Structures are given as C-alpha cells and as structure tokens.
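Pasting the structures here.
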Structure 1
Amino acid sequence: MMSDLQKQLEAMSQSAKENIPADKMATMASETEALKASGIEGKAVQSGETAPDFTLPNHLGKEMNLGAMLSEGPVVVSFYRGGW
C-alpha cells in the first residue's frame, strides 16, 4: 500500500514534469546523476547516525550552533538550497 507521503511526492513529481521546461528538467536530471556518481550519498549522515557539530546562519542570518541547540532539547534541521 502506498503511503500518503509517497502519493504526495509522486504528485509533485508529475506536476514538475508538466510545468518545468524540458531543458530545465534535463539539466536537473543530469546534475542529480552527476551528484550520485560522485559518491556523495555514501558520505551523507545516515538515519540514526550522530551529525557532526556545525554552525550555520539561520534564515535571519544569525549564527546557530547545533551542539548549543541540542543542549536545550531535540532539533530539526532543514537545509534550503536557495532559489533557482
């Protein structure tokens, strides 16, 4: 049985195919394959592993440190790559 998340992801994928120009989709697919071929997926933190400590700016530009936030409780980290 397909999960609601899987259904949503498939709907988003179909919408992208219908609304993003073919040349842009081809570029994204090509770059995704290049990233996979680089082996970067194997270097990523996997589910259940401990993330390394890091400091990055938040959406307001304020420096945020993972270790400091974890000392206050659970943390959800979301990375936004920016606009196209």
Structure 2
Amino acid sequence: MLAVVVVFCLGVVNFAAHKAVLESGHPMLAQVPWLFQPLGGRLSLLVEFVMLLGAMIMAAAGSIGWTWVYALYTVLNGFSAWLIASGRV
C-alpha cells in the first residue's frame, strides 16, 4: 500500500513538472510531434496519466521495482522540466 501512495505522490510531481513545461512557452514545444499538439499539447498529459496508472497498478501488485523505475523517471522528468522551464535548454 505504501508503494502505491509513493507512486501517486511522484505522479503529482510529474504532472506539476509537465504542466510547468507546457506553460513555459518554450520554442521547443512548437516542434513536438503532431500527436501531442491538439489541445495545446495537453494530450501529452494523457500519456503521463497512462504511465502513472501503469506504475500504480504494478506497485499495487507488489512490484517494488516499478516503484523505483517510476521514481527514477520522476527525477529525470523533474530535471528536464527544470532545464526547459528555466530556459537553460
């Protein structure tokens, strides 16, 4: 149960980072594939949700490894979001 809560909290961080990137207005966002451009790029939030849902299902099934993988994804996602939102990229 604790792993599911941890993954959920990491998911909140990922959604916040994703939203910050979408709202940053970075020129790189104009180059995203056509699949993610509808709704102002918000369709990519659906992909984020599917990843969170999958990680939560695996954590609920007892796979702690998926919790660690999702935690690593969150660290990389947060670092990427920081680079994009701060204009360092």
Structure 3
Amino acid sequence: MVMDAVVRTSWTSANLGRRFLSCPQKGSKCRFLGWIDPLMCARSMLIIPGLLGNINNANYEVARLKMCLFASWLLFVVVWVLFI
C-alpha cells in the first residue's frame, strides 16, 4: 500500500519552524523523510524562540485579564443582588 508523505513542522531548537516530509502514520519507524525548507540563518535561530516566548507570554496575559474581568463582573453582580 502506497501512502503520501505529510508535511510537518519541527519545533526543536535546532530546526525551529522548519518543515519536513514525514510518514503519515503516527508511531511509524519512518518518522523523517526529508527537509522542505533550507536551514535558517543563525540570527533567525536566535530571534524566533524569543518571539515565540513573547507570544506565549501575551496569551497568558490575555487569559489573566479575562479572568480579572470575569471576577470583577461577578463581584458587581453579587453586590448588586445583595444591596438591591
């Protein structure tokens, strides 16, 4: 049976964001077939992890602000119900 290779993205520090061809079956012995993208320059390899960290920090901050907004509205409703 012939299966087409799938395109995956590497998230290791050595090949961050680099696409490669892989076997479509999970857990297969033929995990890696070949690179699609060329190697990145050294500067990109230094900058991209920092950018990804900034995105993760921003997502955490948004979630924290949503929780604070929810808590403030909940407090408002409780106070409003108790005093009206």
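Worth a mention:
- Value 30, 17, 16, calculated as semi-axes √(5λ) of the Cα gyration tensor in Å, assigned to which of 1, 2, 3: 1
- Sorting 1, 2, 3 by relative contact order in percent (Cα under 8 Å, 6 or more apart) from high to low puts 2 first, with the largest value.
- Entry that produces -14500 once helix-only ellipticity at 222 nm (-39500 (n - 2.57) for each DSSP H run of 4 or more, over all residues; to 500) is calculated, selected from 1, 2, 3: 1
- Calculated for structures 1, 2, 3, distance in nm of label points 7 Å out along Cα→Cβ at positions 12 and 76 is largest in 3.
Quick note: the coordinates plus some simple rules give every number you see, no bench work behind them. Just so it is clear, the structure is predicted and the values come from calculations on it, not from any experiment. Cβ atoms are built from the backbone, for glycine too; each structure is taken alone.
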